[in-house]
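Take a look at the structures below.
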Structure I
Amino acid sequence: MKKIKLELDEELEFAILGISSALGDHRLAWELNTRLNTSFQKALVSFSLPDKNKEMRSYDYYIHENEDDGCKFFLVKNKQQASVLFTQNEKLDFFLILRENYKYEPEDLLNELRELNGIVAVFSFTSSDFEFSEYLND
């Protein structure tokens, strides 16, 4: 029997929101849950990424997953364990990764986040701007 191998070259692009905030990660997750009716919870495992010296660093994150809404979001703190996850955006404190999003328009979500207490600024990116998405544990 002949084997057929399916290769997908292109990964779907998704929105990423960079957040500048003085809030701690737990407090920001709570604010998002209250305002957006999400259910961010701290993930039981962390993900690992190589830093600029090629050493693997572990990063904690929060996850919101709702199959009814078709949403899978990740909230990642940019500065952890004396390391910056994204050095090109080191002034940003958090990244909200909208891996699967069938509920919110990214622009509406961006405006909603800007109105939250404790958030100074929010910026929009796409997954093509970053090389870490394959490291997140689904």
Structure II
Amino acid sequence: MSSNDMTSGDDAPNGSDVLATLGGGQVVEMDAETGRSVIEFTCAPEMCHSGGVAQGGFVTGWIDSAMAHACIARYTTEVWIATLEVKVSFFKPATPGLVRAEGWIERAGKQTVFTEGHLLDGDRNVLAKASSTIRLVPNRHPS
């Protein structure tokens, strides 16, 4: 983890249950300064359809998680990260084993953030790339 890390996968606010559901996700890096995150997941055989290929929803979820965590790194949990749209391009199939999702902030305004990310296999081959538009919504704390 970098020196600017905000959190690890064990103490990630409200995200650890989702990361576990997506294949035991572990946050490897969260860097507030660069607006970047890296999360490793295990692609399990039960996440795959015919031919041992990961179902696309898992691939999308892995990259989406990394892009959202890039925003959490930069903006903390003071805002709610609301994904408005996600576009994923699939290049190679993800198969059972370790995969690495990397996400980063490409450009940010006051309320809208544009993120990008990709999914890599154990040999660092790019399996998929994604982009996302995220709206930052101030958290409403109970009075």
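State the single structure among I, II that was used to calculate log10 I(q)/I(0) by the Debye sum over Cα atoms at q = 0.11, 0.17, 0.19 Å⁻¹, giving -0.37, -0.87, -1.07. The correct label is II. Tell me which structure, out of I, II, gives 3.1 once distance in nm of label points 7 Å out along Cα→Cβ at positions 79 and 103 is calculated. The structure behind it is I. Calculated for structures I, II, distance in nm of label points 7 Å out along Cα→Cβ at positions 95 and 111 is largest in II. Computing relative contact order in percent (Cα under 8 Å, 6 or more apart) gives 23 for which of I, II? Label of the source structure: II.
Since every read-out is calculated from the coordinates, none of them should be taken as a lab result. Keep in mind that this is a model prediction, so the values were computed, not measured. Cβ atoms are built from the backbone, for glycine too; each structure is taken alone.
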